[in-house]
Structure I
Amino acid sequence: MREGDVVLTPLPQANGQIKTRPALLLRRLPPFGDFLVCGITTQLQQAVPGFDEVIRPIDSDFGASGLVTDSVIRLGFLAVLPRSRIAGSIGSVSPERHENLLARLSRHLLAHARNP
C-alpha cells in the first residue's frame, strides 16, 4: 500500500460504531509505518467547501480510485491506523489530487497554529 491509495478500513463513526469505510492514505508516519488516513463518504452534503474535496465520475482519476459514485474526501475526518487494520486497496487518486489534499491540510494546520 502506498500514499494516495484508496483503501477499505474499519473507522469509528460519530455514533461510536465501527464501520468498514473507504479512506485515503495521506501519509505514512514514523516510527512504525502507521498511516494517517482521511475518511471518504458519499454524503455530499458533508463536504466543507474549500477544505474537503469532492471526487466525481467526470474527474480524470475517478476510474482509478475504485469508488463507485460521487464521494467526499473528508480532510476533517482523520485517523491514524496501523497497516494491519487496513483491509486492502481498492484504487488510488492522482498524485496531483493527493498533493493538493496534503497541501490544503498543511495550510489549515499552519494557519491555526499561527492564529490561535
Structure II
Amino acid sequence: MPRVKRGVIHLKKRRALLKQTKGYMWGRKSKMKRAHEAVLKAGEHALADRRRKKRDYRQLWNIRVNAGARLNGTTYSKLIADLKRRNITLDRKILAQLAAEHPAIFTKVVQ
C-alpha cells in the first residue's frame, strides 16, 4: 500500500485544539499535550459548574424570600408552609423576584 501523509489532518486537529485554549496561561495555550489536558479539565469544570449554578440560584432565591418574609413579620419556613397549605403555587424564583423588585405585591402575598 502507498504511504499516507497525515500532516493536513494533524494540523487541523492542532489548530482546533489551540483555538479552544485561547487565553490560557503558560504552556497550556501553545503546547499540544498541556493544551489537551487543559481542555479536558475545563470541560469537566464546565459540566460541574452548570449543575452548581442551579444550586447557587436556588440558594439566592431562598435568601431573598427569607429577607422579604422577615420584613413582613414572618420567617421563610412559616411563609412556605402557609403558601403550601393555601395551595398558592408560586415557585421560589417568582417569590424572590417579588420580594426584591415589588415589595408591595410581596406583602400582599404574605398576608
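None of the figures in this text is laboratory data; all of them are computed from the coordinates on show. Because the structure is a prediction, the values reported are computed rather than measured. Cβ atoms are built from the backbone, for glycine too; each structure is taken alone.
Computing helix-only ellipticity at 222 nm (-39500 (n - 2.57) for each DSSP H run of 4 or more, over all residues; to 500) gives -6500 for which of I, II? This value belongs to structure I. Between structures I, II, the greatest calculated value of distance in nm of label points 7 Å out along Cα→Cβ at positions 17 and 33 is seen in I.
Out of I, II, choose the structure whose coordinates give log10 I(q)/I(0) by the Debye sum over Cα atoms at q = 0.13, 0.16, 0.18, 0.19 Å⁻¹, for residues 49-96 alone equal to -0.36, -0.54, -0.68, -0.75 when calculated. Source structure: I.
Computed over structures I, II, relative contact order in percent (Cα under 8 Å, 6 or more apart) reaches its largest value in I.
Check the numbers for Kirkwood radius over Cα pairs in Å across I, II and tell me which is largest. Can you show the working numbers first?
Details: I: 14.5; II: 18.2.
When Kirkwood radius over Cα pairs in Å is computed for each of I, II, structure II gives the biggest number.
Each of structures I, II was scored by FRET efficiency 1/(1 + (r/R0)^6) of positions 9 and 89 (r between Cβ atoms, R0 = 35 Å, to 0.05); the highest score is held by I.
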